[in-house]
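Just below sit the structures, each encoded as structure tokens.
The numbers here are math on the coordinates, done by the rules we state, and not lab data. Note that the structure is a prediction, hence the values are computed from the model and not measured. Cβ atoms are built from the backbone, for glycine too; each structure is taken alone.
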Structure 1
Amino acid sequence: MRRLVLSHPALKVSRPFVLGLCGSQGSGKSTVSAILKAHLAASGLPTAVLSLDDIYKTKADRVSLARSVHPHFRTRGVPGTHDVELGLNVLSALAQGEPAPLPRFDKARDDRADRAVWGMAPADTRVLILEGWFVGARPETGTPEPAPLNDVEADDAQGLWRARIAQALREEYQVLFAHIDALAFLAAPGFDVVLAWRMEQEHDLRASGRCGMSDSEVRTFIQHYERLTRRILNEMQAYADLVIELDAQRRPQAIRFAAC
């Protein structure tokens with residue numbers, strides 16, 4: 001991944017280089033981002049990380065969306081539950097050579113964290129890692145499959161939730177993703193493994209004394225992400241600039257760069 005950044009011609013322009021890092025829940029995006037940030041800084045490239053998880057809409061905004069569109073929008077995660085403008089503001093500030101506040105989201109409160117605890121990307125940031133479970137995902141093409149994929153989708157009988165997700169991904173998220181100079185993809189071996197990884201995360205939270213979802217709650221929660229996760233697993237390997245295939249233990253099994 002460091003090679004992808006250092007060898008990319010877009011690194012030579014004045015604005016910060018934007019590396020998109022996509023990977024399903026539990027694939028290790030945060031760990032990889034932290035390691036890559038340290039390596040790039042050691043190479044003389046000040047680097048900042050912006051996660052989609054930190055630009056969620058406020059709880060109040062999601063409650064309002066749930067009332068006006070569909071109750072499923074109370075649950076954060078899918079396209080439509082982020083404040084994309086927050087992410088664009090970070091990119092705009094850095095492009096102008098200004099320091100950029102990095103939003104933070106408090107998952108324990110299920111709400112945006114106070115600005116006092118936000119991070120800061122320095123004015124001389126040369127690389128911004130934009131990471132998230134559907135970063136770089138392309139809009140759905142063709143006629144959407146009408147049959148529900150799981151129980152969560154079955155509760156969206158009129159398809160209002162799915163339609164808004166598709167619209168959001170097709171519109172505002174593509175504006176954000178258009179800033180990506182190179183896209184790296186941590187490819188899970190399948191959706192069943194994604195579920196296991198998410199459960200593992202919650203087990204670790206509970207073991208540490210913090211609040212964590214039960215296995216049953218995780219199964220329901222992950223259903224919100226299932227359709228788009230499966231599509232990304234099927235499609236992104238064809239257009240990502242770097243694909244790292246993982247096994248069930250998150251160990252790289254193959255690394256492929258896009259053909260020049």
Structure 2
Amino acid sequence: MLALRAFFVAVLTLFSVTALAGSNLRIEYGKPMDDIEAELKQDLLQSGVVDSVTHLINDYFDLPETLIFYFGGDDGPMFDGQTNRISTPLEFVAEVKERFINADYEETGVTPEQATHDALMHTLFHEFAHAVISIYALPVLGKEEDAADALATVLLIEFYDNGQEIALSAADLFNMESGDRNELGDEDFWDEHSLDEQRYFTTLCHVYGSDPEKYGYILEEGQLSEDRADMCIDEYSTVSQSWIELLKPHIKAEKRKEFEG
């Protein structure tokens with residue numbers, strides 16, 4: 001049984017490399033520091049999250065230079081413009097999963113494991129947003145972190161059948177992280193990120209705005225005010241179309257019509 005598991009993980013690892021052969025996308029895994037990280041790496045390989053994210057990028061985006069997705073180390077999640085590397089520590093994945101477990105997230109109908117995979121997908125697309133801004137020298141009006149959140153949500157909603165549900169798990173993670181402090185200090189306002197509460201409500205807004213009929217319960221449950229919800233419809237349309245227009249010149253020629261929707 002153990003030999004079979006080892007073979008399965010080896011095949012998954014090989015599949016990731018083989019599927020991206022000939023592209024400018026690379027996936028690298030650092031050596032696990034202990035048994036916990038080894039188990040996290042195996043879960044990540046079996047989840048299909050990394051394959052799903054990188055295959056979408058490889059299918060649509062014309063990358064002029066190598067972009068690396070690295071899993072391991074201590075720094076991140078972050079994009080390094082000097083090395084074109086998106087780094088995600090395995091410890092980060094463990095911390096996210098622990099948050100969902102401690103919040104009894106299964107009561108929402110989504111398991112902590114699935115919610116962790118959802119939040120990780122949003123995170124990877126968020127860091128990919130920083131990468132495309134750097135690689136394509138895209139203009140950003142406003143905070144780059146907000147723009148990256150928006151693109152992550154747009155890619156999930158527009159290209160995944162359950163993209164809104166994935167984004168909602170990520171929003172819930174922002175909400176959980178907002179509980180890490182008891183009061184706001186100057187450092188919370190000078191940080192490059194918006195407040196976790198703002199990231200939570202903005203993601204809710206974009207999910208609602210993408211399909212107000214299906215996600216009307218967000219308004220009914222009081223998670224957004226009626227006035228704000230009305231604005232979310234136009235806001236999501238503007239954000240999604242703006243990103244599509246910015247990225248269109250960098251989409252593979254045969255995929256541009258499909259990318260534009």
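With helix-only ellipticity at 222 nm (-39500 (n - 2.57) for each DSSP H run of 4 or more, over all residues; to 500) coming out at -11500, pick the structure among 1, 2 it was computed from.
Here the read-out was taken from 1.
Identify the structure, out of 1, 2, from whose coordinates FRET efficiency 1/(1 + (r/R0)^6) of positions 38 and 206 (r between Cβ atoms, R0 = 41 Å, to 0.05) was calculated to give 0.90.
Source structure for this number: 1.
One of 1, 2 was used to compute distance in nm of label points 7 Å out along Cα→Cβ at positions 86 and 142, and the result was 3.5. Which label is that?
This figure was derived from 1.
From 1, 2, which structure was mean projected area of the Cα convex hull in nm² = 15.4 calculated on?
2
Using distance in nm of label points 7 Å out along Cα→Cβ at positions 30 and 238 as the calculated read-out, with 3.3 as its value, let me know the right label among 1, 2.
1
Suppose relative contact order in percent (Cα under 8 Å, 6 or more apart) works out to 26; of 1, 2, which structure was it derived from?
1
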